[in-house]
Each structure stands twice: as structure tokens, then as C-alpha cells.
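Input: structures, listed below.
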Structure 1
Amino acid sequence: MNLFSRIKELFSKSDDLKEIEKNLLLADFDYELTQNLLEIVKKFPKDQREEKLRQTLSELIIIDENPIIENKLNIILIAGVNGVGKTTAISKLANFYLNMNKTILLAAADTYRAAAIEQLSHWANRLKIDLVKQKQGADPAAVVFDAIDKSIANNKSKYDILIIDTAGRLQNKEELMQQLQKINKVIDRKKSQSLDLINYKSILIIDATLGKNSITQAEIFHKMIHLDAFALTKLDSTAKGGAIFTISHKLNLPLAFISFGEKIENYMDSSEPEFKETILNKI
């Protein structure tokens with residue numbers, strides 16, 4: 001039973017807002033946000049409270065409004081800790097844009113793990129898209145430099161989208177921060193040299209099953225590389241969902257896409273009309 005099914009049942013049986021509070025906190029809404037939500041719903045008649053809560057949560061989801069721009073190289077940097085499903089998310093994101101007839105280049109800038117390069121190579125082969133990679137242990141910023149060089153020639157972009165995979169070793173935050181900041185500098189330098197041919201955004205991948213740990217991750221990465229958006233994976237499993245609203249509320253970050261299930265088609269972009277409703281039905 002998802003969160004709203006439980007809340008609907010609670011509202012139908014009693015007017016005990018303490019039980020509503022308990023369910024929101026168990027779903028990983030932070031305390032401050034939970035109290036704000038309760039203050040809003042209790043102003044309404046009992047028979048309107050469930051719908052008002054749903055409407056308020058829908059309004060809290062900030063939609064990513066940084067679209068793919070035609071005739072530019074749209075760089076999407078994917079950040080996140082190991083194990084959150086970055087590579088799978090990249091494959092789903094690439095497949096989504098392939099279905100929109102976009103040309104795509106992947107960059108394997110997680111050079112710390114050989115498995116990360118191999119996994120991205122697998123998806124590049126399967127999707128029949130180009131990949132820029134170097135050996136394990138190579139400078140991630142050099143991979144990004146090469147990928148942008150491959151993407152732009154004669155003041156024109158050869159690809160619509162460049163998706164960059166990055167390392168996610170939070171146990172060594174200082175080294176990770178240096179790597180990500182160096183990659184950002186390369187992109188900024190290339191952007192300034194490219195006569196406005198580059199549109200750039202960074203997206204943090206969050207595992208929906210991690211609960212409150214995901215909020216801490218978002219805060220750490222946001223400090224490292226001022227994130228433009230976040231995305232949620234594994235929304236089909238034991239996800240609690242409250243992290244979506246807490247991250248949006250605390251960091252004012254838009255949600256770019258959600259990923260659920262094993263199939264490459266199990267993806268929904270924020271540009272799709274039913275995006276918010278789907279999230280509310282899954283949490």
C-alpha cells in the first residue's frame with residue numbers, strides 16, 4: 001500500500017492528524033516539512049484534507065525546465081554515489097532521447113572503476129551510440145575534454161546531447177570534489193570557447209530506497225558542484241518517496257526524471273504531462 005492509499009484510509013477512519021504525521025515521517029518527509037503540511041491541511045474541512053495534501057505535494061515538485069536546445073551541444077553531467085543506478089539511469093535517459101531522434105555521445109568519466117567503463121560500453125553498444133573512454137585511472141576531466149572536442153567541429157555541434165558519467169566515492173569526498181570541480185572547469189572553459197554552442201546542466205541521481213540518507217547525499221553534492229536538478233531511481237521497489245519533497249523543499253532543486261523497473265523503457269521525463277501524478281501514485 002502506497003503513502004496516499006494509507007493516508008486516504010486514515011482520513012476515512014478518523015481525524016487524527018498525529019497518525020498522518022507519523023505516516024509522513026515514516027515516508028521520510030523531514031520534520032519541518034511535515035509540520036508545514038499539517039498546518040495547511042488542518043485549515044480545511046475533513047472531507048477535503050486528503051485532496052488538499054495531494055495538491056500541496058504536487059505543487060512542491062519542481063519540474064526541470066531546462067530543455068534540450070536545438071543546434072547546441074546539450075551536456076548532461078550525471079553525478080551520484082556508487083550503487084544508486086547511475087549507469088542504468090544514463091541508459092534510460094539516452095534511450096528516451098534516441099526515441100526523440102536525438103544524436104547522443106556518452107563519456108565514461110568514472111575512471112576509478114573498470115566496471116563503470118565496461119557497463120557504459122555495454123549500453124553504448126546495445127543502443128548503438130558513440131562513447132568516449134580512456135583506461136581505468138585516467139584523468140576524468142581529460143575524458144570530458146576529449147568528449148567535447150569530439151562533439152564540436154567547425155563551430156557546429158555534431159551531437160545533440162553529451163551525457164557524462166562520473167565517479168561517486170563519497171568515502172573520499174575531497175578527491176571527488178576536486179574531480180567534479182575540475183570537470184566543471186573544463187566544461188566552462190569549452191563553453192566560453194564555443195561561441196555559445198553549449199547548454200550545460202548537472203543532475204544528481206538519488207536512490208529512492210535510501211530514505212533520509214539521500215537527502216544528505218544531495219546536500220553534499222550540491223555543495224560540491226551546484227546541482228541543476230536531481231533524478232530518482234528505483235521508485236518501483238521499497239521507495240518511501242518523501243525524499244523527493246524534502247530535497248525540493250530544502251535545496252529548491254527541480255526533478256528531471258524518474259526511473260522504475262528493470263526495462264529500459266521504465267523511465268519518465270519531467271516534460272511528460274502525467275509526471276507529477278505518476279510520482280504521487282508511486283510513493
Structure 2
Amino acid sequence: MKLLKEKRKVINMLIGMISDLHIDRHNKLTPKDYEQALVAVIKQQKIELLLIAGDVSNHYKLTQSFVKEIEMQTKIKVLFIPGNHDFWSMDTDATSSEILDTYIEMDNCLIDEPYVINDEWAIVGNTGWYDYTYAHSKFSLERIARRKYYGATWQDKVKIDWQIEDKKLSMIAAKQAMKDIEKVKDKKIILMTHIVTHRKFAVPMPHRIFDYFNAFIGTSDFDEIYTRYDIKYSIMGHVHFRNAFEENGVTYICPCLGYQREWRTSYIEQEINHALHKIEIN
């Protein structure tokens with residue numbers, strides 16, 4: 001008697017990725033305009049899972065309501081990690097640490113709670129933090145810690161009230177990310193951070209301004225993660241680039257919408273379409 005081997009049905013999932021929406025920074029469009037445009041693109045592209053790599057807005061309540069509204073309107077799962085702007089406490093009723101706690105309580109936030117897609121794939125997320133190593137070596141750590149250069153101040157200095165210095169925050173974030181990866185280390189990992197974890201996404205040097213300000217763009221504390229774990233995709237934002245490349249089996253993705261002044265056109269839906277990066281997994 002001949003036995004028929006049943007084929008396992010492979011179900012693909014289309015995942016969309018975007019970062020640095022900054023929905024409250026446009027000089028004409030409102031957060032509602034951003035919401036409507038993103039929902040329209042998600043539906044047009046038939047996205048089944050959306051990942052947002054931080055910097056939704058400058059106020060935590062707006063960020064939270066936006067994420068939940070996108071999920072409700074599209075009827076797909078929306079996962080995010082907060083960016084540095086999402087932690088700004090100025091003009092809010094909470095400290096940055098309290099804001100972090102409110103994010104962690106959300107079902108949508110990946111910090112401390114990896115998302116298992118299926119038997120093969122999982123998503124791990126952490127904001128990360130900058131550790132100053134991406135700056136030009138001509139600057140001392142003491143000089144970088146001032147967070148002021150050429151008359152400009154790195155805004156986190158005045159708008160975030162962490163009680164821990166940046167380099168230590170970076171180490172804490174990397175350790176938390178590894179702790180979360182350990183929970184799903186038997187799977188292929190999609191890692192999402194806000195802070196840049198690969199130097200190819202830093203602003204190219206020499207640069208009059210970013211020789212200094214690259215200090216606040218990336219971290220080297222995540223380097224070990226890529227050698228220890230099966231990271232297949234690494235998503236990040238913060239630097240407002242739109243690019244992707246593959247290296248040592250990892251696809252690094254920076255899918256930033258960015259500020260209006262950085263757009264190539266004046267059409268938000270077109271810009272979201274261009275910024276949104278898509279991958280298909282099974």
C-alpha cells in the first residue's frame with residue numbers, strides 16, 4: 001500500500017516596518033493625518049503585522065493613543081518600542097522612568113516581552129541607548145557628556161530626566177535585550193531597537209557636526225548579540241535614514257519616515273509608502 005505524504009502548508013506573513021514618524025512635528029499636517037495615511041498604506045500593502053521602531057511623538061500619551069488607534073483601524077497586530085522622543089518628559093505629567101513603566105504595561109510594547117509569531121520566528125525589542133562610541137575619537141567622554149557642540153544642545157539633555165548616565169543606560173538596555181532573547185533563543189529573531197546598532201547607519205564622517213553628535217546615534221553594547229544569537233533581521237531608527245543591507249547573515253533595516261524637511265515630496269502617503277520596509281516570513 002502506497003502512503004501519501006501530506007505536504008505541510010506554508011503560511012507566509014507580510015511584516016511592515018517603519019520608524020521615526022514624528023506625528024506632531026509637521027507644520028501643517030496633524031497626528032490624525034498621519035494616522036489616516038499610515039492606515040491607508042497598511043491596507044494597500046496588505047501588511048499583516050506592523051513594527052514601529054520608536055519616535056512616534058514627543059508626548060507619551062499621544063504615542064500610546066496613536067499605536068492603539070492604528071491597531072484598531074487596521075485590525076492587525078501593531079508592536080513598537082519607544083524612541084528617545086517618546087520618553088521626553090517636559091510638558092508632561094510624568095518622569096521619563098514613569099513614562100517607560102506606562103509603555104511596558106502596554107500589550108503593544110516589546111520591552112521585557114518578546115512576541116512569538118510562530119514555531120520559527122519571534123520578535124524582540126528594546127529602545128537601546130547611545131554609549132558615545134560612534135563619535136570621533138578626538139572627543140573625550142567628558143566633552144561628549146556635555147551634549148553641547150557648535151551652539152547646539154542634544155535635546156535629550158533637557159527633555160529626558162533619567163537618573164542614570166548614558167553609557168550605563170546603554171549597557172542596561174543591551175543586557176535586557178539579551179535577557180529577552182534568551183526567552184526565545186530557539187527561534188529566528190527579528191530584533192528591533194530605536195538606537196542604531198551598526199556603524200553603517202551612523203552619519204558618515206568626517207562631518208562638521210556629527211563628528212560630535214554621532215555620539216548620541218548608536219551603541220556598541222549590542223555587538224555581542226549578533227554573534228551569540230540567530231538574529232535574521234535587525235530594525236532600527238533614530239538617524240532618519242531609509243536603507244537596508246545584509247551582513248554576516250543579518251539584514252539591517254532603517255525605515256525612517258523622518259521630519260517633513262527630510263522628505264523627498266510633500267505627500268505624506270507617498271513618503272510613508274517609501275519609508276515602509278516589508279519582509280515576508282513563513
Winner on mean projected area of the Cα convex hull in nm² once structures 1, 2 are ranked, highest first | 2
If Cα Rg over 2.2 N^0.38 Å, for residues 53-116 alone comes out at 1.06 when worked out from the coordinates, which of 1, 2 was used?
-> 2
Distance in nm of label points 7 Å out along Cα→Cβ at positions 45 and 181: greatest across 1, 2 for structure 1
Parent structure of the calculated result -8500, given that helix-only ellipticity at 222 nm (-39500 (n - 2.57) for each DSSP H run of 4 or more, over all residues; to 500) is the read-out and 1, 2 the choices = 2
Comparing distance in nm of label points 7 Å out along Cα→Cβ at positions 37 and 269 across structures 1, 2, which is largest?
-> 1
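Each value in this text was obtained by applying a stated rule to the coordinates, not by laboratory testing. Small disclaimer: the values here were computed from a predicted structure and weren't measured. Cβ atoms are built from the backbone, for glycine too; each structure is taken alone.
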